[in-house]
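Asks: Pasting the structures here.
Read-outs: derived from the displayed coordinates by stated rules, not from any lab. Treat the numbers as computed from the prediction; the structure is a model and nothing was measured. Cβ atoms are built from the backbone, for glycine too; each structure is taken alone.
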Structure I
Amino acid sequence: MSNYNHWFIRARLKTRQLLLLVALAEEGNIHRAAQVLNMTQPAASKLLKDLEDVLEVSLFERLPRGMRPTWYGETMIRYARMALANLNQAHDELVALKSGHFGQVGVGAITSPALSLLPAAIALVKQEHPSLRIMLDIETSPVLLERLDQGKLDIVLGRLFAEHDKGNLRYEPLTEEMVCAVARPGHPLSGMSGLTLRDVVSAGWIVPPAGSVLRHRFDLMFQQDGLAPPTNTVESSALLFITRMLQQSDMVAVLALDVAQYYASHGIVTVLPLEMPCHMDAFGIITRADRLLSPAAKVMMKAIKQTSLVQYGRRLELGD
């Protein structure tokens with residue numbers, strides 16, 4: 001079907017209607033939404049009614065003290081947010097191009113590829129395009145995928161889990177994430193040969209928060225070895241705290257191997273000679289299948305794929 005025949009063009013969908021949907025979702029009240037958009041309440045009501053008439057569905061439940069989106073409304077609000085985010089990005093990119101810049105790209109990553117892959121990839125981009133603006137988020141995969149869905153990120157280096165809707169996502173695997181145990185340099189356990197889980201079960205551990213995938217696998221690792229999981233624990237995923245705590249105590253922490261090797265190379269921690277069969281699932285490059293990458297995002301993607309060959313031995317199709 002030709003792009004000129006899309007339903008939203010035939011319906012003459014207005015940008016102000018998209019703005020109204022988002023404002024209603026955030027304010028929950030037609031009067032406050034109208035105030036936010038600097039229009040009268042009757043004008044806002046008419047915009048909403050016209051949209052509902054075109055779609056032939058009710059987008060909001062009218063309540064005694066406000067409005068609540070129906071399932072139809074939730075769907076339209078989601079796409080309205082994406083459309084507005086894309087328009088904002090188009091404006092920002094045009095402004096950047098007019099001022100002599102190459103554009104901008106938003107990249108999100110979990111900690112391991114943020115340390116092991118992205119610095120080299122970003123350096124590669126900056127060598128060829130010093131004016132390209134790169135915005136980097138380091139977060140958990142669910143947070144990054146939400147920002148990708150909202151149009152705040154162009155590329156994510158993270159994981160997909162069963163609960164994620166994969167219908168609109170493109171995923172290219174990079175590598176599995178191994179984990180290890182770390183402690184301060186000179187820790188009594190660092191010189192032990194034949195170290196086993198039984199030797200460390202009574203140690204003080206810094207572990208991921210309860211409910212996380214790694215915490216579940218960490219506990220399960222001990223149980224499968226016939227041991228109760230450690231009880232002397234501190235729960236945290238904040239690397240600044242973890243590394244500082246290790247330096248000031250004899251505690252042990254579980255970290256991704258790439259992250260541990262980075263800190264070990266700077267003399268901050270030592271990797272213990274302990275087998276940790278609780279590795280994480282593979283992570284990869286995640287993008288939206290229903291969106292085209294901007295020229296700046298294509299440059300970033302090419303650099304990531306080139307760097308992945310060096311870092312992980314993973315050859316990926318570079319594309320255009």
Structure II
Amino acid sequence: MALADRVDAVLREGKAPNLHGLVVVENGQVILERYGAGQDVKLNEPLGHVTFEPDTLHDVRSVTKSVVSLLYGIALAEKLVAPPEEGLLAQFPEYQDLAADPQRARLTIEHALTMTLGMEWDESVPYTSTANSELAMEYAPDRYRFVLERPIVEEPGQRRVYSGGATALIGRIIAKGTGRSLAEFARSALFEPLGIGAFEWSQGDDGDEMAASGLRLTPRDLAAIGTVVLDGGRGIVPRSWIEELWRPRVKIDDRSYYSYQWYVGTGERPSIAAHGNGGQVIHVAPERGLVVAVTAGEYNLEQLSAAAVLDAVLEGA
């Protein structure tokens with residue numbers, strides 16, 4: 001069965017009821033696009049019923065983390081930020097009291113990039129509750145101190161604990177190093193070179209962009225980001241950084257690892273992917289030159305729609 005027929009069968013059979021957008025790129029060419037309609041939100045703000053079109057911006061949630069990683073790689077090549085092996089607290093001299101803790105002083109930027117800080121952090125509850133560490137961070141008077149002062153409960157570098165706080169630190173390092181907001185740096189260094197025009201990046205009460213989850217992009221934009229990863233950076237992101245993203249670093253399960261804010265699949269068909277709450281996906285399958293971008297509306301739910309269309313697309317890959 002042809003790709004379009006497989007995807008349309010999934011949609012017709014109601015297996016992806018909350019699909020908002022799908023773009024499939026093969027060898028640099030868009031070969032399939034589908035758009036839906038349904039209830040949507042901007043973070044926790046209801047947007048009502050939305051009919052999605054190619055230029056409709058959509059929350060990409062934690063795909064934002066993967067974009068921040070690309071921005072760090074660009075800034076690193078320009079020697080605007082310290083390399084991953086450098087001390088994390090050294091990037092935040094304003095918190096000298098925390099750096100005085102020998103246990104905390106051992107933390108590196110790489111521990112933040114791989115979410116292996118060894119700190120107490122819990123995002124297992126819905127992102128509508130301050131029992132969720134990321135939301136608690138957003139309500140804190142100083143989000144960066146909030147993250148850096150979390151109790152260290154295990155040896156850093158050993159185990160990945162999903163942490164928007166880790167990404168917030170990387171975002172702050174980028175902003176400090178470039179002297180620009182994340183949105184400003186992203187626009188000039190990544191989005192404009194990729195042909196991405198309109199975008200939104202939600203801010204916290206402190207005016208800083210939410211590095212963990214605040215971006216709003218279109219599925220076409222997500223596909224463009226996936227394509228630059230597939231194509232070795234295209235001179236926009238350093239090839240050396242793309243190669244670093246592909247290195248499996250922290251084991252998640254038998255077929256997947258976490259790298260620098262990207263997921264690396266190590267099964268029969270290697271892949272690299274970005275994922276966001278609700279079914280937001282960039283999936284890169286290099287063996288076929290394939291990039292799949294998905295937006296969906298299953299926030300805080302099992303992400304069935306994204307899984308169904310992704311399976312349909314990759315079935316013939």
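Asks: Looking just at distance in nm of label points 7 Å out along Cα→Cβ at positions 95 and 287, which of the labels I, II belongs to the structure with the highest value?
Replies: II
Asks: Given -8500 as the derived value for helix-only ellipticity at 222 nm (-39500 (n - 2.57) for each DSSP H run of 4 or more, over all residues; to 500), which of the supplied structures I, II does it correspond to?
Replies: II
Asks: From which structure (I, II) was FRET efficiency 1/(1 + (r/R0)^6) of positions 55 and 103 (r between Cβ atoms, R0 = 30 Å, to 0.05) calculated, if the value obtained is 0.30?
Replies: I
Asks: Comparing relative contact order in percent (Cα under 8 Å, 6 or more apart) across structures I, II, which is largest?
Replies: Largest value of relative contact order in percent (Cα under 8 Å, 6 or more apart): II.
Asks: Something else now. Taking semi-axes √(5λ) of the Cα gyration tensor in Å from the coordinates of each of I, II, which one would give 46, 26, 17?
Replies: Going label by label, the one that fits is I.
Asks: A value of 2.4 was computed for distance in nm of label points 7 Å out along Cα→Cβ at positions 31 and 295; which of I, II is the source structure?
Replies: Answer by label: II.
Asks: Figure out for me which of the structures I, II the number 2.4 belongs to, where distance in nm of label points 7 Å out along Cα→Cβ at positions 135 and 183 was derived from the coordinates.
Replies: II
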